[in-house]
1. Comparing distance in nm of label points 7 Å out along Cα→Cβ at positions 258 and 370 across structures P, Q, which is largest?
2. Can you spot which of P, Q the value 3.6 was calculated from, given it is distance in nm of label points 7 Å out along Cα→Cβ at positions 82 and 402?
3. Here helix-only ellipticity at 222 nm (-39500 (n - 2.57) for each DSSP H run of 4 or more, over all residues; to 500) has been calculated and equals -6500, so which of P, Q was it run on?
4. I have 23.4, 76 for Rg and Dmax of the Cα atoms in Å, calculated from one of the structures P, Q. Which structure is it?
5. A value of 0.20 was derived for FRET efficiency 1/(1 + (r/R0)^6) of positions 186 and 282 (r between Cβ atoms, R0 = 25 Å, to 0.05); which structure in P, Q was it taken from?
Structure P
Amino acid sequence: MSQRWVGLFFCGILSACQFSSFSTGSPPLTLASYRSPLSRSAQLDAAGKKGLAAVPGEYLVRLRPGRSLNLRNLSSAVKTARSLGSPTFPYALVKLQSEEQISLQAQITALQADPAVESLEPNGLFALPTDQFAPLPQTQAIRSTFPNDPLFTQQYAHALTQSLKGWEIQKGKTELVLAVLDTGVDTHHPDLAAKLLPGYNTVDHLPEVHDKHGHGTHCAGVAGALLNNAEGGAGFAPQVRLLPVQVFSTGGFTSFADVAEGIVWATDQGARILSMSLGSRTLTQVLEDAVVYAQQRNVLLVAGMGNDGHQRERPIKSYPAALPGVLAVGATDQADQLAFFSQVGPWHSVTAPGIQIVSSLPTYASAIPGLSYGPMSGTSMATPAVAGLAALVSSQFPQLDAAGIKAQIEATADDLGSQGFDNLYGHGRINVYRALQALAPTH
């Protein structure tokens, strides 16, 4: 596996043995002990702005089956340690005592010598995708008879994908949980608040998921904004519950540990679908293991192909989209043409509208221009549309497992580009109505 760490993140289980991250011989250390003077979110922002490839002093430790770290023996090396979300996910995130190179190497050597440690890797740092945004066009909102959401007529994606006809069949079961792993969410947004479940912030290890960036609120709206509530627009799965998982800092940076923990935590909370408008050019063991952890529990991961599509003659892999079993999503425009930025490749599953997508924004000032609603472009916007459709398919056909949901969406997509599957469009652009009308012959 490549150990080259890249600082690019576009918009991020092999064993089921029981384990503990800490031995009983020493008191557990917590993230709070190194939060001062900067919160961990602020630490990620500071490191990201310096262009660092990894979080200073942080290392991901994969533990051997049935083993635990003995912090008493490692007290001179390990400042803090915590597990990543579940006792059945054999990873711990450790913070070493020193960030000075000479002292740091000695501490790494001491940690590697612990018999509980199977492997050790730096906690790589990444940034949000380079999505495009613009102010909401100053056009008069039109309220149709149904739905009465005033911005619905500006959401061309629903017309292309036949959402209205699909919603006559299924709007999503209220007990189904769709997790959005992103920058958090505006928990008081009128188009989202009523359907949000209590979330979690993996960056600062807190239940607070207040979205100061805006990207997560926009993606959450695409996936599941309320329908026919005389407010804003509509999401693809308007009746399912949304589980916000904040894996990015305020400034839009994250790490492998944060994304992996978000996947594990959302899975353990009962999420059926994970929407991940993120990815990394580097594949690490912790990310791969987190994806497998979710898949072994029948969870479907939906991830963006990425926004570096200018090198289509040499396809660029992005993870987790390029991992087996993940539903990889590209972006198209209003004319069903592939977006100029959308990455391509043989791992491509389907496309969905991703240009000038109108959705929710924080009702307060954030990193994205505009308040309450606005358009954004990117595979980040296409991804939650497909995640929303996956939630509808799961609601309509509860007998399908995660692989079956993926196959149903692919089999019912409207073919674009070359006949049949191709690297540019995958199996085609999603069609909500066709996906819900009947099971495809493949089942």
Structure Q
Amino acid sequence: MRISLLALAASLALSTAAVAAEPVDTAAALRDKALVDQTAWTVLDDLTTGIGPRPVGSPAMARAKDWGVDTLKKLGFENIRVEEFAKPSWARGPESASVVAPYPFRLSIIGLGNSVPTPAKGIEAEIVVFKAYADLLAAPAGSLNGKIAVVTQAMTRTQDGQGYGAAGVARRSGPSEAAKRGAVAYLVRSISTSDSRLAHTGGTRYAEGVARIPAAALGVPDADLLERLAARGPVKVKLAMASTTSDKTVAWNISGDIPGSEKPEEVIVIGGHLDSWDVGTGAIDDASGIAITTAAAKLIGDLPRHPRRTIRVVMWGSEETGGSSEAYAKAHKDILGNIITASESDLGADRVYALQLPKGAAATPLGGQLASLLAPLKVIVSREEATFGGSDVEGLQDAGVPVFGLRQDASRYFDLHHSEDDTIDKVDPRQLSQNVAAWASTLYMIADSDIDFRALKDSK
């Protein structure tokens, strides 16, 4: 009952503020209503429970496309689009790995996305352990002939997620670097801050002209075990992995608008990615981002008067293995100049702690208003300009569209993502609502303003 009364009070305050003279009053009312609104949780639950994991090329991803369209319609979005693009897909098969010597022990592994399979009988070979990825790069050509390369470098836990960027290169590029030196397979410590034996997947990219070797991630304790065993003497591992690929599959970017009341042609692009890995249910990566941005825009759409500019929510269809960013930028190349700014929510649902705006914007009156609006949420307006708005808006950013970012606390995100632990029970409803509140108030202020981020960027 208490939550219902709070929601009613917030709705009344929002209705009153919507006809007030100052946009900041409406934004404050949106912020407060978002803290008690249940839309984000409903969307999150519906996507993860009703659809489940959503790999590109799977029947579940096709259902997710239909779900996205239906959800946007039900929530009152307009100009709903489904933009199809070609996207090759990869599907996981049975996988296993075991220590053969010095004693038998079953390892916890998960194949990396895009990995080639092993031969049907598997690969059995001695391992060579590298405690740092740089040590693998320093190994001479031919030094790994017939061996399985193992990189055990740990990821550093950071609030802003920088540790992931630093450690992730071992997963993305490690297989090809190992192959250049003669390795027949590659194992990498999960790019994770967890101490669980659950392994964390993620995409890998094979270099052109280099042999493609099977690649998998190890559970963190299993990587540590191999490191300790190798320090005592020779270690032999058997790896068996199956997978299939198809170059005939497609993916979709789905979008819906909250049309602007005065300048509908000027658009703010936001969203999250609809696809996920096949393990877990993709709750934090990235059903939460879909839920946060959809709920924030829906609150604004419910206002009796929309802000001046259009807010567009995009459910990008292939972030995990790439393609949706480039497809969206290409499909909208003729209206890039009308996209005022863009951002993606793709770091789970833990609290927002900072807003980064395009260059020069923090020092404007808008920046000051946002600082006051976000202070009750314990969100600061950073002095640092936004240099990254999310993987799915990189194509827009490369084409000159300014980006902004609502930075989330990533301290525990990499304990969970890309693993079987990526499930809805890991989402804190209060922190989810705080995200919606930060997004709704920020979006409204930008959408109801005349700020020109490009002009600020070009000014001295």
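1. Values: P: 2.4; Q: 1.6.
By distance in nm of label points 7 Å out along Cα→Cβ at positions 258 and 370, the leading structure of P, Q is P.
2. Values: P: 2.4; Q: 3.6.
Here the read-out was taken from Q.
3. Values: P: -6500; Q: -10500.
Answer for the origin of the read-out: P.
4. Details: P: 21.3, 69; Q: 23.4, 76.
Answer for the origin of the read-out: Q.
5. Details: P: 0.20; Q: 0.45.
The value was obtained from structure P.
Readers should treat all values here as calculations from the given coordinates under stated rules, not as data from a laboratory. Source: prediction; values computed, not measured. Cβ atoms are built from the backbone, for glycine too; each structure is taken alone.
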